[in-house]
1. Relative contact order in percent (Cα under 8 Å, 6 or more apart) was computed and gave 21; which structure, 1, 2, 3, did it come from?
2. Tell me which of 1, 2, 3 gives 17.6 when you compute mean count of other Cβ atoms within 10 Å over residues 102-109.
3. Given a value of -10500 for helix-only ellipticity at 222 nm (-39500 (n - 2.57) for each DSSP H run of 4 or more, over all residues; to 500), point me to the structure among 1, 2, 3 it was derived from.
4. Who wins on distance in nm of label points 7 Å out along Cα→Cβ at positions 118 and 158 among 1, 2, 3, i.e. which is largest?
Structure 1
């Protein structure tokens, strides 16, 4: 069975923004409050960052379980790794996630300013100056026959979609508007020339868009 490139649990506003304007170390989502975008996932029993028992079950929980199921590597853009731009000022800062990142697989960070790989717990970060196709080939090799997750951010997902490399996407649309920032699309219908789509509303208020390659 062929390896897939999958997007899971990627959150956008009703007006198509996946992050706000003005990202910083203190505000990873810029001017946007991340709670309306992410609270549905954090409330589920299976969310990767949950440390206490409990949480909701049902549709939202099922989709958060798929976030890690069958994944052997992740690709992300530099903006998901951190807020710095340009050459690295130092190598001491190692991402938003502390000593135990939630990925638990090799992670390939796309950047024009490469730096040495490093490992935190069971996650190793590699830094690539590569095309989407080249990065995907490296990630598939590291994934050991499992699928590769495309983690974002917005610009990275757009690049891989435009390169026709994405096989499936789960986009969670929150009932809020951000007005400005990093926009995934003007309308999700723009993707229907290359993807099938199921639209599934959830009792949480989130609308789940499930895309798969035509």
Structure 2
């Protein structure tokens, strides 16, 4: 009987935490850290504020969890792709572009949320601790790039140059979608078709820029 009650308690705890985290993801990504109140998250999760504080203690603690979750989601596709020893650098570029298009089509608010919070400066140390520098500079992708430069296959430029091209060409159209929709006088569906029509060209542009 005691074991059954313990299992039920653990299941309830997991369920409550998941509700809180799901609500926090939506609200933090929509409003940012400064404009979000824990009361808003509690209401969205369907619980009282005291229960939220019981599970996560503070707004800052909950935000750190959400930011890490968001960064993991944002970086996961790139990290896995960049360290695949079986694919060429060209194929890696194509896979990263496709992965980001899929993720940001579903969740276009992620990059703007991450960048806005980084600009605040309060969480840069935490992000540094995730080892982003190592991910980029010590990956199979970086090794392939350096080897290609030595063989004269690619122009001699730092790996940051290539990463910047990939991220800007792929991510910026999602971040700036309200502005670009207004400039192009398009609605959401038309803009979505426009984004998809660029996808293959983005890969070609990036690979073209590698040539010496």
Structure 3
């Protein structure tokens, strides 16, 4: 994989339930190698990397004999931690990003703020219980887990008749919004905040920030 090698993070998350390794380069080319054991989840994460122009490697071994929950959640948590670590204190970034992405009959809209304040407002309209091996109820849970560790605010809506299209459009919209948010602002010398710091991005993981999620 290629990239600048500057905004890069390697994260390992190991528990009795899962063993996850994530490598993320925010300044890559969109290359992805993802192996979680849940095929459609791999597809969504690869789409995220491709459209955000992030280089992403994910290796996960989890207790899939129980169900997919622990693997999906822990991969999202590790990815969020990698994103926050790679982004650093957010100096010189655009901070905000938004995107609308269609996929046939489905349409998704994502708005992000790399603020250090984790919050998710999600509206994902699924009609079935699963897409492939991935339970659709785990898709918003994965997004909430990612947001919590990444320290970003996310508003994400997606509607459509086909659940595959809804989920994929949602991840592509998120990818395009993140790509815009982490891009360099040539006119910005410091961080994009009148406070002079972007929440947890500057203060570290232990500092308090608003946390929560809303799934209509």
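None of the figures in this text is laboratory data; all of them are computed from the coordinates on show. Quick caveat, the model's predicted, so the values are computed rather than measured. Cβ atoms are built from the backbone, for glycine too; each structure is taken alone.
1. Going label by label, the one that fits is 2.
2. 3
3. Corresponding structure: 3.
4. 1
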